[in-house]
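These notes open a run of structures that come right after.
Any read-out appearing in this document is the output of simple, stated calculations on the displayed coordinates, not a laboratory observation. From a predicted model like this one, the values you see are computed outputs, not experimental measurements. Cβ atoms are built from the backbone, for glycine too; each structure is taken alone.
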Structure I
Amino acid sequence: MKKKALIAANISSDFKNRLLHEGYELISLNEKNENLNEIAGIVTSTKLHLDKDTIDRFPALKWIARLGSGVEIIDLDYCNVKGITVASSPAGIANAVAEHCIAQIISLQKNIHSSFLEINHNQWLREANRGYELENKTIGIIGYGHTGMAFAHKLSVFGCHVLAYDKYKTDFTDEYAQEIDLKTLQQKADIISFHVPYNKETHHYYNQAFIANCQSHLLINTSRGSIANTQHILAALKSNKIIGAALDVLEDEQLLQDPKHRHWQVIYELLKQNVIISPHIAGYSHNAIEKMCTELMEKLGNKLSL
């Protein structure tokens, strides 16, 4: 039986050539494909949610390659029952996300984006846009996995004090970050950055109660939009409990594909505050695609030959 790979994400030429070399016919997600029985592998990012019912549509499925770190879009337990190998690529996006976080913080601290918009409206406001330096700031990182560690590494050259909290790791203090409990991080951090997966436990992790335990701070979120309660962010911005936010992810991002959808009103409200928003691109650099694909090929190994 001919084997096929369903490609539901941008992949590198090396990954494409590897699949072709292994005898796969590559099928686009947009193509009409009546016979799903021949699909042995799926490459996806966030476009295809692989729950039990969807997985059952691919009876010959042997492997799933996830470009990125979050595997909440895949029913891992059911894949385990079915003997389907699942590989993700968190290391491949770590540097891209870390650089994006640095860019976001500097833009907020130095008023780069806001002053650029003012200049576009013929306003030259030098004194009002005097910024703050990162040196001696306390940065709180929540989630000290691949991206959290990469971010701490980048921050090391700025003379910051970096605190890190990870519910599932201990004894991870290193030359870049000091392990700390969550309460202490909330009380001391000038900037809080999230690097955690999305699941039931982290849904609206950043909410009114969380914010109440913090001092005034900048919020950085490059994880998942639903980790943070958008309405609570907006309320805290208006009360100056949050003095600025950089959001690469938002709740209900799929709805924002429609420029007329009511969810855009929430974004307009956010942008009236000291907020910068990017369209879920922190880990989506050209370089990261190459790195993620290399990581996936290494992890899948001989599974691609089956």
Structure II
Amino acid sequence: MGTPEFAVPSLKILLDHGYEVVGVVTTADKLGGRGKKQLLESAVKQFAKTKGLPILQPLKLKDPEFLEQLKALGANLQVIVAFRMLPEVVWAMPELGTFNLHGSLLPKYRGAAPINWAIIKGEKETGVTTFFLKHEIDTGAIIFQEKLNIGENETAGDVHDRMMELGASTVLKTVQAVETGDFNVKKQNDELATKAPKIFHETCEINFDQPTQNVHDFIRGLSPYPAAWTHLDGKELKILRTTMMPEKHQLPPGEIVSDNRKSIKFAARDGFLEVLELQLQGRKRMRTVDFLNGYSFG
């Protein structure tokens, strides 16, 4: 069960190692594209179709017809990667249970956006966790965890892509262990739990009145999506990649400094953020040097 590109390598690795995937559950097709007139299929559905796998796309997970179809597949084990919250009637169905792949070292960063929040909070390390589902979200018994370092300039997109492959190998390891019974689960310590709630556009506006490191982490933790933003000429300016420039100055936070050739810098409390990639509202994503080819600061 999964939807986005993040889940595809996990499905692929199970097929590549000879496991019988009796069916795939993903979200229903949605209208999108230009004018939102085209039905868009999830990345998982697109891949599953190339492999000829049965595909279920329920609107409601408690729908009796869906539950009958799911039961008829006869799965011994259910694997969840980047899907939605499941009712007990679904996760309790297989004889070997249902496990989820989560993009953090649980119990840290429980919630919808673990990669983003780990970077925003300045973590140097994150990872993946497989755990058996239970009623409370992201709280089940841990099966395996694998760590992943976070580079000082890595964005959420960079970490996502590396974690996608680490997650796939961990899913395979977990399926093999559950198949043989060669594993020991570990209960999560709720006292160490932190939250990674869903991120909304309005909370992505950049506050430059804080240390340079904090602003840098905020920007890279939201890149490439949904993207941290500020204003320029009455338009929304997304800032997608920066480097830190520790430097004393007397400028107000958010002040822009540019040579109108190669460099755009935003002032923070204790230095500057030099912008490497950005996107002005109504224009495409581009490097700063390309942006300044067609834009000049007064």
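When distance in nm of label points 7 Å out along Cα→Cβ at positions 188 and 284 is calculated for each of the structures I, II, which structure yields the highest value? Working shown, then result.
Details: I: 3.6; II: 4.1.
Largest one: structure II.
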* **Which of I, II yields 3.2 [distance in nm of label points 7 Å out along Cα→Cβ at positions 36 and 260, calculated]** => I
* Asked: Given a computed value of 2.1 for distance in nm of label points 7 Å out along Cα→Cβ at positions 84 and 196, which structure among I, II does it belong to?
  -> II
* Structure fact -> The value 1.8 for distance in nm of label points 7 Å out along Cα→Cβ at positions 140 and 244, derived from one of I, II, belongs to structure I
* So relative contact order in percent (Cα under 8 Å, 6 or more apart), computed for just one structure, reads 18; which one of I, II is that? -> I
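Looking at structures I, II, which one was FRET efficiency 1/(1 + (r/R0)^6) of positions 124 and 172 (r between Cβ atoms, R0 = 25 Å, to 0.05) calculated from, given that it came out as 0.40?
Clearly, the read-out refers to II.
For which of I, II does distance in nm of label points 7 Å out along Cα→Cβ at positions 68 and 220, calculated from the coordinates, equal 5.3? Before the final figure, lay out each step's value.
Details: I: 2.0; II: 5.3.
Considering all the candidates, the number was obtained from II.
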* Asked: From which structure (I, II) was helix-only ellipticity at 222 nm (-39500 (n - 2.57) for each DSSP H run of 4 or more, over all residues; to 500) calculated, if the value obtained is -7500?
  -> II
